[in-house]
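What follows is a set of structures to go through.
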Structure I
């Protein structure tokens, strides 16, 4: 068993960083369909997610200039679509969870606001 597969079996929690207005729109539709910043599930073919230890790097690389961010905690057991652990781009060896279909709102077990402190640390608060 691949180490990331073992981690997923033990935790069954995936994480996705998004913008508050995108989450609000998803709640109105009953499903979330954004892949990553500026790209939808239809554009990308899957939704980019992270394991807990990958969250900070994702925020720093792709969302550092945004302030209205939230973190979705997704219960993998409540997804009716495949989740695959893959590198996010050619030449990258680290694998990330990719969800190959929409995320039903019911599969999101927690929503937290992401705050950056003046010293650059990230904190989470219930949304």
Structure II
């Protein structure tokens, strides 16, 4: 399974672990959300061990997500995850977005894109 992560997937769950059976993706804009030392080290380790890939959404999907965002008022990082989700859906890739951001969840639901909350 493929998972797209927003910052809350890691920042809101200190026990988050990467499962080697899955692929995990974030955008460069999400990387900028990691400001504290713990999350930066976690991110660096995940990248070093190839548990996580940084993928820039294509411009056409960024434009589509930005257009959709007028109704949701998401930040730039969350728009980038929405764009990558739209791209994955368009390409027919099986995936889910891991996020606790309620506005992002509403946008994804409006697009019939699977998502899962992290904090339970």
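As an exercise: relative contact order in percent (Cα under 8 Å, 6 or more apart), calculated from one structure in I, II, equals 28. Which structure is it? Going through each structure in turn, the value belongs to I. One of I, II was used to compute helix-only ellipticity at 222 nm (-39500 (n - 2.57) for each DSSP H run of 4 or more, over all residues; to 500), and the answer was -13500. Which one was it? Value -13500 for helix-only ellipticity at 222 nm (-39500 (n - 2.57) for each DSSP H run of 4 or more, over all residues; to 500) corresponds to II out of I, II.
Look at distance in nm of label points 7 Å out along Cα→Cβ at positions 43 and 75 for each of I, II: the largest one is in I.
A value of 12.2 for mean count of other Cβ atoms within 10 Å over residues 59-66, calculated from one of I, II, originates in structure I.
Every read-out reported here was derived from the displayed coordinates using simple, explicitly stated rules and does not represent laboratory data. Remember, predicted model here, so these are calculated numbers, not experimental data. Cβ atoms are built from the backbone, for glycine too; each structure is taken alone.
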